[in-house]
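Asker: The following blocks contain the structures, represented as structure tokens.
Nothing in this text is a laboratory measurement; each read-out follows from the coordinates by a stated rule. Predicted model only: the values in this text are computed from it and were never measured. Cβ atoms are built from the backbone, for glycine too; each structure is taken alone.
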Structure 1
Amino acid sequence: MTISELEREVRRHNRLYFIEHKPEISDQEFDKLVEELKRRKPDSKVLAEIGSDVTGRFKKVRHEVPMLSLDKAYDEKTMQDWAEKFEGDIIASPKIDGCAVSIKYDLEGVLVQGATRGSGTVGEDVTANLRHVKDIPQKIGLKNVEVRGEIYMPLSVFKRYRTEFANPRNLAAGAIKQKDPRKTGEYTLSFWAYDLLGEDSKDEAAKRKLLKENGFPVIEWKLIDKGVMSFKALGDDNLSGIQAAFEEYLKRREEFDYEMDGVVYKVNLVSEQERLGVTAHHPRFGIAYKFQGDSGVTILRDVEWSVARTGVITPVGIVEPVELSGAFVSRVSLHNLGLMKKLGLSKGAKVMMMRRGGVIPNLESVVERGRGAEVETPKKCPSCGAKVEEKDDFLYCTNPKECVQAKVGELKHFVATVEIDGFGDVLLEKLYEEGLVTDPSELYELKADDLLRLESMGDVLADKLIRNIAARRELALDVFLRSLGIRELGKHTSAILAQEYGSLENVMKVTREELSAIHTIGEIIADEVVNGLKAKKPLIDKLLKHVKVLHAERKKKGGPFAGKLFLFTGSMLAMTRSEAEKLVKEKGGGIASGVSKTLDYLVVGDGGGAGSKLDKAKKLQAKGGKIRILGETEFIKLVR
């Protein structure tokens, strides 16, 4: 590849990522192109260019201080070389795979402008859209400042859209550029603040504390003392400092409700930042230590069909082995039938895969169509031979109650959730085939003699397995709820149910209206959970003969607003929306996710911009609904 061809490729991939949101190669492969260009033509203008998300649909905004990219590192040696160039501590925090924005507040502390990063020097005005991102305060105590941060879509929210979009970053990028700003709010985007300009702070730690005090969500961070050995000492296997932070965040990656692709390190002292300065592309005082091998390009050879515990038949791609996250993988999730068709998959296609949690990576995009045959949709269930049904982009087995793969999948999910050790896939399949365990409750009825009937099972192992089952006869409420395998009743929702209702008896009585009124749940999830609990009632009754479901500690319900649901709309002037919601919660009230019959108060900010929520509330009022509409001043009187 000539130098000019290399420059064209770097520009092309920047456009694909930032403008079209359709990357063809992984971040690491793109970085290799950039490194090669640096080596062959260090003064190339392309190296100083920053990928731009400017589309021309919005008014342009020039950044007073450029919003530069971060330099990248993939190994400890590069990090060590970077750290040796300055003095003082380092701030480390997860690197969010989101969209950087700038938010300006005037002399009264009122939000007056929001802009995308754009080209780094020129972005696009998305002020109206950012007003509909709940995490962003409309008014703060700081005056004439600029806050920078990352707009992102939580993974728990992305679950609603995963059949239509490959990843949350692309969806968030489109959501903040909706022509109708109110639609931005419907995507339930979130925001992390990571920088503060225009305020005289001595270090990054002080900035982040100020941001938090003014109602901004601040990304988790830790301070690394450079006085402590930051890297592996010669002959010492212990990790500390920079590498320890990297290893810790990598290990905890699955805990976070957002996509992260590395760790950001920043010089803590502002005076050192000023001394180090910036290049045309990146600041010298910050760097991103990227997770390695999380994506790669390979060839699709075939497609297998797997039946999930819900009866959904999912396509799984068989690919040429490729190294991801330090291990060679040969299988890739193709999401679902609808997305597979949308991608137009054919055998021999060149595809990009990415590991986004879980064992099997996801297929992100088709880089080049294959010459082989189009992937055919099965007419019968690959497990039981029953007819299949295509519905809403999904393929279903029409006989899941008797489908072996679906039933074994239900057992796998249960033992994994309640953590009964020793019951792998092969053993569960044998137990099901022998008729010893056909649903999770029958695990608790097993005896050592039953297990000894199986081939290759000895006395010691059989006794150990029975003890493992006995150790899981008391289950936390949220764990029990997750173990049932109800769609949308995952870790997040089960934890909310446990906190809100405290006992299984209370959870079983919950209505769709009550559940949909809880913040972050909504109508779709409420439908799935309530209907799922009804469908699982026979299994729940059987399980309760063998297990004790422990009560959970409920959120405090006392206070003058106990049992009352509030919702805020429009721009708040006297306080930020998050401050107002905090006041409601302190007085025992709850925050609703939308306007419904269960809502008690809709509070309209005095700054205007109430939109569709106010219209919907007025319609419900006209029909005799209980909703009260309050102005911001009325709300403050009510609180006091």
Structure 2
Amino acid sequence: MSLNVTQKLIKDHLVEGEMTPGTEIGLKIDQTLTQDATGTMVMLELEAMGIERAKTEASAQYVDHNLIQEDSKNPDDHLFLESAANRFGLYFSRPGNGVSHPVHMQRLAKPGKTLLGSDSHTCANGCMGMLAMGAGGIDVAMAIAGEPFYVKMPKVWGVKVTGKMPDWVSAKDAILEMLKRHGVKGGVNHIFEYYGPGLENLTAMDRHVIANMGAELGATGTVFPSDDETKRFLKLQGREEDWIELKADEGATYDVHDELDLSSLGPMVAKPSSPGNVVPVEEVEGESIYQSYIGSSANPGYRDFAIASKIVEGRHIEDGVSFDLNPTSRQMLIDLSQEGHIANFLQAGGRLHQAGCNGCIGMGQAPATGRNSLRTTPRNFPGRSGTKEDSVFLCSPETAAVSALHGKIMDPRKAGFDYPSVQELDQPTVDTRLLDEPLPFEEAKQVDLVKGPNVASIPEMDELPDQLEVPILLKMGDDISTDEILAGGARVLPYRSNLPEISKFTFEIVDDSYYDRAMDIRDQGGHAVVAGANYGQGSSREHAALAPKYLGLRVAIVKDFARIHWQNLANFGVLPLTFTNESDLDELDQGDVLVFRDLRNTIKQSNQVEAEVKDKGKTITLEHALSERQVEIMQMGGLINWVKNRLED
């Protein structure tokens, strides 16, 4: 049987289940990735489960999100993460070394391997011929402990790539075109696999750009073949021995078909406030901008910065524009400096920031109130930038740089000068001195976890009750993101290792009274929330499940869920249900009380659950998509309790 690349990767790592789309499968995980906004919880989970040593081929803990040190909380957590990496046998990437996804690609990614990360953009490493997926932190903790990762077998969406991108168009425009076609939920339960003759015109880092924003399509992952370009990239990184060829068999088929003609693309822009709100740049030309931002995991490569540098070389940005440069790795920052690109940026009026996620996650570079920000970042969900009522547009480095020169969004093809020529470096910097290798086991066993005053252990989770009577505390619409459930940014993320504190920010973007109302009834049986379609899109942060759970959330009822958030809710004992009849959402009001009876037995015996709407004389039918394994986890109150029980046995 002829297999595509995705099927080969899954077949080689399948330990449970069958490769039938929609059924649960268990996959062996070779590598894991954690970052500091999610990794602190992962390390606490490893401690709670009593794990001795990482059982993966390579696991890495990166510090790239919480870099601002306005007080002791972030540096204390950096020390905790370093001690945990040493204790559990992980690589440790120190602050300033760079964003996890490009650094992992440079230093650890291997074709043919699986990678699971507690960051939704882990899928970026699919550019290397890997099966790379984002997940909640506890799933990553389980993978570190040697357990399979469970996911619904996805369909494979084949995208035949042809042609070559014209001048002033780059890989960001290619993935924005895909988002224009399919939106932010079009790829749910699919893996996108790119193939075809046009791949020879996409560098490894171009592929990274496209794979990274596969998360914005809602996809389980994005896969590229491992070919001569992959080999070239690894050779430049001094890792040619890690290369294997991995291509689709002749005659391989796909569940869904698409075609992307690179030569037909033009510059694209995603308007506020969704990565799926994509239009050709001509439709927003002339919009004034306060900020133009280059960088992030969505455009992390040398070329992405070098092309912008060449565009502004010898020129100056428009007055009133903040031109923000966010280098994505220390290696690349060194190269940009040596090649004169940093000088170009500074002479043009640019503002240089440290290598890290920075403004992409709302950690600095927040735009002014009521002003437009033009960014090469992957997301523009409401409030993600750090400004509550923000107006963020997404674009390519070419569009961002040309627009910075004019103070308004411009079609870069109208720049008035020739498209600059930028060549990839023949000998990029390779420097691993801020990526510490795992300690030997005997030495690691002697390491004590360094816990500052902001690190709090995970509270005990109680089992699922048989009877529930819960009020609907919040009713929401479609496309509620995890940024809206629990914001990122400099105010919030320093508390990511302190659940009682971070829970105070829960749903504040949607309803700033939620926390107080939840606390008032927390000890009275908890509450429910209801919402529309694509609930929980965006970041993989499990705090968006943990914090509501801590505040008493028992049931989330929506039209449909984003994959990672659905799994996070199930992992922490919040029952994720969908409407059998979607019109029932319109019949429910905030404040209605839902009554569930014989719940533990019902979810075990059937995928349908009935809920009485108290005082309305109405009963609604709901559905769950939990596997037998997940039902057991749900009944026990979450994955941590389930693991503890197994270890005790």
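Asker: If distance in nm of label points 7 Å out along Cα→Cβ at positions 35 and 251 computes to 4.3, which of 1, 2 did it come from?
Answerer: Label of the originating structure: 2.
Asker: With FRET efficiency 1/(1 + (r/R0)^6) of positions 139 and 243 (r between Cβ atoms, R0 = 30 Å, to 0.05) derived from the coordinates and found to be 0.15, which of 1, 2 does the value describe?
Answerer: Matching structure: 1.
Asker: Looking at relative contact order in percent (Cα under 8 Å, 6 or more apart), point out which structure of 1, 2 has the largest value. Numbers along the way, then the final one.
Answerer: Values: 1: 10; 2: 14.
If we compare relative contact order in percent (Cα under 8 Å, 6 or more apart) over 1, 2, the biggest value is for 2.
Asker: To which of 1, 2 does the computed value 1.8 (distance in nm of label points 7 Å out along Cα→Cβ at positions 307 and 379) belong? Before the final figure, lay out the partial values.
Answerer: Numbers: 1: 1.8; 2: 2.5.
Attributed to the structure labelled 1.
Asker: If mean count of other Cβ atoms within 10 Å over residues 211-218 is computed to be 29.0, which of 1, 2 is the source?
Answerer: It traces back to 2.
Asker: Same structure, new question: A value of 0.95 was computed for Rg/Rh (Cα atoms, Kirkwood Rh); which of 1, 2 is the source structure?
Answerer: Derived from the structure labelled 2.
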